[in-house]
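Several structures are given next for inspection.
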Structure I
Amino acid sequence: MSQIDIDYYPNPRPWSIRAQASPNIPRGDVGLVEALRLILLKVQSGMSGSFPVSVPGSNAEVTLDVCCRRLRPVGLVVQDNSHWSLSLEAKTWLETDDDFYLAAILCANTKYMAELLEFVQTPKTTSDIQNHANSVYGMPWKKTSEVNRRLTWFRDLELVEFKDYLLQYEITNKGRTFLKSIQTIRPEEIYGSEEQDSGVIHKLPAWAIEILKLSESSNESRKEPIGYCPGGKTELVRTIENFVTLLSSPKKRSELNEFAGANYGLKPSSVSSFLNMLSGINFIERISRDEYQATTLALEWGKEANPIDLICCLHAKCLFIFELLHELKDKPKTKDELLASAVVDYGFGRESREELFKRLRFLKVAGLVKDYKAAQYAITDVGRSVLKQVPLHVASKVKKEAEKASVLQITESENLLTELKLASRDSANPTRLEKACEKAFAELGFDTQWLGGSGETDVIVSTKSVEKGGYRVTVDAKSTANGSISEKLIDFDTLIDHRNAHKAQFAVVVGCDFQSERLIRRAEAHEVVLLDINSLCELIRSHEQVPLTARDYKFLFESYGIANIDLLKPARKERESSRSALYEVVKGLIFASNDLPGAEAVSVENLFFLLKTPGETPNLTPEEIEAALSLLASPFMNCVEVVEDGREKKYQALDSLDEVADKFSFYSQIC
């Protein structure tokens, strides 16, 4: 036997992509080390994978294919087009017969191997070891089988001994010598290595940039669910990599079930879910009724198997991936804040904590996101460098059309939308949603008063209109942890009492979601409006873009049952048309004054034809033009001069567009 210099030991893989299971091969009477040598020699000889492996003293009936699948995660064999071959490390071990080198391979590629060896420097029971693995290193083991298998490997390598009189395990002198030659991982390094800012800039490959560009051009096809991926945060990428490698050549469903069962303990139903996930990100395709194969995209990714490049593949098919990173660009946020942004701003149809957690796991594994104080998440330096390379278009993000609005106003509005979403799920603090609703209706232009308390309505909403057109609304806020407002949470008789007690004309219940048909029918019967949080947020967004009056919102309160915000579309369209008419008329007058010789003053008829696009329906009617001119020519605005030309009135612009805008802005300040 020749001994390999420790400088040539394999470099330890990052913890997140190490194998969770130690190699599970038949041991027989010869022990795991000798059994491994027999299996690797068969691979080296070119034996067919379907050939049964016979280990002296073992009754296990397994094929060479099965053994190789169990050895591949620790880097001892590789597969190419259904053909198994030895890795460079495996060849080196067979040539040198250096068992320290074999142990180094196992420790470099398997979680909690070197760490177990370090832990048993003082005698430990199996239970002690499992508790240490679970509580300190986050291993998800419920049984001791993985601990026992690691101990068997170390005992066969003569690195650990069993003290039967104590029922404890302890490292041998040989094991102590070996331990000095390898690296172990501290618990804080597991999380820190994935969360700390490494300062390394990852340049996205050209193929990743291309799929990101394509995804932006077809953003509507991106879906909300990522799907099922087996294992925890630390093994996401390695699991996908292993399946992509396996599927580099066509595989039958039975082969996939066998591989997943042997390596990950998955049931066929879980395998099916995982295959759907891989198909959803365009990593596998079904080539026949019972066969699957990796796609060109998956094989391209598999060349490096870089977690950051995997994020690009996820983003191309799933909502709120790099958008999540964008949300962390300015400041750290909590899960609840991110979840609210996903629903309010980025098209999530519902609040799904599970889907958010999946995204955070992937982003943390890739080193783009890290844990931050007070249960928050923050973007890393690597995350910032990657985000700069992503052609990210956040058009669906809540943006205010009034570009001149202050940054403070935008921030306050976005904070309110987020607070509404979070408060609607905070059932332990009901006053939180009550106060958020008070602010929300104030944003819509109402006078509001928060009452709350036992036996009282939560918010009184009153119009600022004159008495003739005024009305009052009682608002009851209902928060619930699961997001759905059930019938038992609403006492309709009490709502009617509240409405009558405050001489209100309408009653509204605000909550996360209302789905029960019986609840909706009862609301209609009691003339109560059920306003869900998404609709309330949409009202606020729309009001910022096109403000409506209390008279307009009355249509909403007069339609009982589920609030129908589409009833406000005609009023909003009319308001937008009026704004457009003012703009077009002023622009037309300025054009006539500057560019039409001898036509400084023009009539309504002149303007109508000037603003009309040939061959198309007119944008404005003569009546709309005349109404706009009357407003602009009023003494208060004095933007347009009226010129009497016989019996016909003509109009001439006095101010530029900016000056007209300034006057409107000035008068708006008194309100």
Structure II
Amino acid sequence: MNSLNSFTAPPDSQPGGDSAAASHPASVPAAGRSVAHSVRDSWPTTDIGGSRLHLPHGTIPALDCAMWVLAIVLVVSLNIDGGPAEPARAAVGVTILLAVVLQLLAWLLFLRGRVRFATSDEIPQILVTDLFVAAVLMLTSALSQGVLLPLGTAGVSGAVALTLHLAARWLFQHFVAWRRRPQAHRTRRTIVLGAGYGGVQAISLMQQDQDGVFTPVAILDDDPSKRHLRISGVRVLGPWDALGQVAQETRADLVLLAVPSAGPDKVDEVVRNAQNLGLEIRIMPSMEELVDRAPSYRPDASQLQSTNVFRAPQIADLLGRREIDTDVDAIGAYLTGERVLVTGAGGSIGSQLCQAIARYEPERLIMVDRDDSALHAVQLSLDGQAMLDSPDLILGDLRTPGFIQALFDENRPTIVFHAAALKHVTLTERFPEEAFLTNVAATRDLLLAAASHDVRRFINISTDKAADPQCVLGYSKRVAERLTATVGRTLAPDRRFMSVRFGNVLGSRGSALLTFAAQLERGLPLTITDPSMERFFMSVDEACQLVLQAGVLGRSGEVLILDMGEPHNIEEIARRFATLMGQPDTKVTYTHVRPGEKLTEDLFGRGEADLRPNHPLISQTSVPPFPMEKLEAIADLRERAQWGQHGALVRRWMEAESGA
């Protein structure tokens, strides 16, 4: 089974590449490009021997005319139609001349510049063209009374011409595939798991990528109906359980899992089986994951282009990736064309939010962070260049006096995502005044500035530690939730100030997984706080999708709590992660529960009901507001905290005001 779209050459009237467009910084959304540029950018090209293939002008119509000449000569010479006598040479010549003229006319009408050569899009036009030519030949033969070939000969010639046209394109396609095959001395013999859409795309990528190192030697699939299937010449040799036998027979050294929908148990089974057999494993990512990898201002860069998209397994594969159903139209309705401000834009959540928001084409995406390297990284993820000269990149500290007011005066945001925060439990326990200044005082200033500058939506990013808090981090984030509710309830109903609460994000900066990875790299034992410690986990992409959806649903005075699934045992995750990294026998040592830590986190505090009126993965519950005079108390307390030596006082205040 071959995909005709896999190997293509330009149409006869091939335009040149848009080098001028490519030279400009991609600082605006792709939707802003001209239609002509968008069309040209979307056309694939075929590389042969490392250079772009251009068919000379006139090659395609000349080839198709030659196929008609060959078809008529074959039918007459071999008497394929079974006619009683050989036609006169003059009749053959006139018929050939008429067929060539008709083919050129049909090419001008149906084919020229409309489709790409040797693609599935070309097949309907070829059928129409050959039917048109054959019909005119047959009609002319019927009316000419012997001047042209007999009626039957003309009809059979049309069928043969169609066969030759399709065969020529099939041969061209396989010629390109042969020229683009990976070099034999660099290839990894690969068994593909899955004969569905993912498997087809994976094999197509391997066979197209001349610089790739993967050669598909077999396919395994548990569907009995696919047992004898061939995909681009690669056979299905059995079910997944036959991996060991097939690997031995084919001398494979790598396994590619090409089923993006595979559940965590299946991925875990494949990883363990491959490691037991001494096979390296790679995963074909889903299309959604590929889109997320691309620069947000350059969605064309997310297309399947090479085998570089194959990746090693990640811990998220073993924990499971959920399908998140979001209302894209509703999210776009409140983001598209707006001035969106993201604080903490360089952090794990903030940077992913920026990438997701950029795809909705806001008027401006204003990114604020105090870490210049983090701002560089987030702009690189957006436009692929990171020149750092955009007015939408703002380097500054929310705690600096006057900074927030100037930020709002100059940029006039209409939507705010507040993701800036201190988040480490132990450090905030040691330095409570820092947690207060960042998580409470700066949030208070942002809320007051947003209220006075006509911000229509304010989404405060919170944490599960704010539910029945027992640590400084939890106290500070619960106070921030109550502050958001307090300010929001003073505003008109069409202005929504809300909080969104969720747990740990996989792979975020400072997460346990990064700690485990560093320990494994250095050959150290994995440190686990307690064998019974559990935490909620979700991927950063899942979290950001639900945060954007929460912005649609939330009302002032609410906290929206994201469904994190079931809690996971930390030790089990650590051992699975070690297995994933090829070190299943790594030792584990236990430390101790540090001040402020819980063995099990809760998403809901006392008195908070799990009500999901609008979305199956988002709960909505009300937050008790503060009296407005508390906002002034925060300003007074900030003066003391900035002078230091008031950590105990700040801690007691946050604990009392959090309602813990």
Structure III
Amino acid sequence: MTSSNPETSRNVNEKLFNNGDEGTTAKNSTEVQAAWTPEEVQPVAKGEAWEEKVAVESLWTTKASGSVRLRINEACREETTTEPLTVHQMFKTSVKRYGHLNALAYKKNNQWEKITFPEYYHCCRRAGKSFLKLELKRFHGVGILGSNSPEWFFSAIGGIMAGGILTGIYSTNCPEACHYVASDSKANIIMVENQKQLEKILQIRSRLPDLKAIVQYSGSPQQKLPNLYSWEEFLELGVDVSDSELDEMMDSQRANQCCTLIYTSGTTGRPKGVMLSHDNITWTAIHASRAGDVSAGDVQQETLVSYLPLSHIAAQMFDIWTAIQWGEMVYFAQPDALKGSLVNTLTEVNPSNHMGVPRVWEKIMEKVKEEISRCGYVKKKLVTWAMSVSLQHHQRPGEKQFLFALADSLVLEKLRAQLGFSHCHKFFSGAAPIGMETIEFFLGLNICLYEVYGMSESTGPHFVSGPRAYKLPSCGKVIPGCRAKLSNMDSSNVGEVCCWGRNIFMGFLNMEDKTLEALDEEGWLRSGDLGRIDQDGFLYITGRIKELIITAGGENIPPVPIEEAVKKELPLISNAMLIGDKRKFLSLLLTLKVTVNTETTEPTQELSLEAVQFCQHLGSQSTKVSDIIEGQDQEVYLAIQQGIDRVNAQATSNAQIIQKWTILPWDFSIAGGELGPTLKLHRPVVLNMYHKEIENFYK
């Protein structure tokens, strides 16, 4: 593949947005650049060191030991053309700047224990020395399997310091899925949280020839085995390793080399190892955060709660790398955060910013709705009034200012405090599209959800909403220093979103064919997402190419808007998945809102309070999914059909009408495989699991 500079090869028909210069009108593609300038970022001093760092010609590689040419664009603002840094260089600079601040906090004996930035750095160095003692090979994986904790952070950064590649493994992975990641990354050391995760690795240990050691970072191993260490034993290993040996390893690292692997979920094939360079990480930590209006710690320290899986790029960027760069304080949630304890941690910590995936925001919304439904008549009316006023205020700024201030101070402030958001000013949503119903619900609480658009291959964010770039229902504007274009635009100016910038990945590990599929001939990243960009540079995602339903009649139908419309019409519906690819008509799989087993996170048969109340309003006595399905509950079935009829009435063509539907016996879940670790719907898995039900639609 020939790599080239997009400045010299850009199609003259592309439309360029840059500080008001609109360029020429596009025929089939549109390009945008960030128009706002970040502050306090030092431009590059371009000397010999600079030339050495950018000398590599190729934009991509599939080798763990490979190097790439950094996507430094001379046309971009000097403020965003920052010196390429390694992770260690960024960390060391932050320790000097934020040395007086706390960096991490974790619960011990029900009390918060805090770790300063210098202590944090020292702990990472200790881990790095121990990795060297275990003879971690350059560019081999350091696998981490477990919940978020200080040890996760120390292992991640220490592994990179020692020359390895950070390789997160989802704690929900089965042994075979763990084996794939550990084998593909040639992991020398795997860090496991506890006995449960240890047992997974012990099952596959004999098939991992590169594995040298296993470390259990929480508690002590229940058995004594060769090359199995507790966290304390692991740290003792590096005591006699000199500082100079670790420093020499860190000094040998270059910003254009791989330091992190993010594995995709693999729902449409083998998981792909997304190779991210030091520069991908450090550059994105600086500039994406500015787009989100993050404050530096020595100005006003931000606080956040770490709870999303760190194997995912969103949590890793938000919790680890951005926090180091900007001197934020990270509090660790309990391992059962997603089982229900997250709100308890939030109310203790009162973070200044919070990141959630759409399903997390939906769960919070459902919890608030349940609490409101339990209120007495007068209080319920007051809350409903206050939320209505807040929503109107955000939809029509400037109107009813006094009423809004009154509603917020009397009602909404108390509701936010109960969620742990009394001091939170920035709320982000990423990893999947979020529905308008959820966005509008939180606007009713005077909470603006800033949507972030990106992917693992763009080191997380590429478009960011924030206080200075907010327009519903967009994903914000391209982050400073990055670029975007739409390719193969249709008559509605919708095309595939393509991305360029120093956040774009190095390539997929050991997968040249997949890498070449992901990058076009000029090196732009093809996202696989369809979208449009308005005249102000805001991005609106309209669907995903691979998810696009193409009916037997040849009509292209994005499923998400129809699915979201059904869920909005029917509050008892938890998940809706549209079927119809290569079919004569559309059909729909539905699941109902139910309670969840707090130990296993598996869905139960018991309907949620909101679903029960929905049924009661209809005159139905159903309290279980089986009551509705097996009893063919006429009231509920009629209500669902009427809701679908209302959605069908809004269809723009006959091809978009839902003709058949069924209720599935179990809600989707991570444990069931229908949802991924970030609660994103795995459509191919659902298609396979419910093949019989789907075929019954079309008999």
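Computing FRET efficiency 1/(1 + (r/R0)^6) of positions 137 and 257 (r between Cβ atoms, R0 = 30 Å, to 0.05) gives 0.05 for which of I, II, III? Working through the options, I get structure II. In this comparison of I, II, III, the computed figure 8.9 for distance in nm of label points 7 Å out along Cα→Cβ at positions 265 and 641 is attributed to I.
Tell me which structure, out of I, II, III, gives 2.9 once distance in nm of label points 7 Å out along Cα→Cβ at positions 337 and 441 is calculated. Label of the originating structure: I. When distance in nm of label points 7 Å out along Cα→Cβ at positions 129 and 241 is calculated for each of structures I, II, III, structure II comes out greatest. Each of I, II, III could give Rg/Rh (Cα atoms, Kirkwood Rh), but the derived value 0.96 comes from III.
Coordinate-derived values only; no laboratory data. Treat the numbers as computed from the prediction; the structure is a model and nothing was measured. Cβ atoms are built from the backbone, for glycine too; each structure is taken alone.
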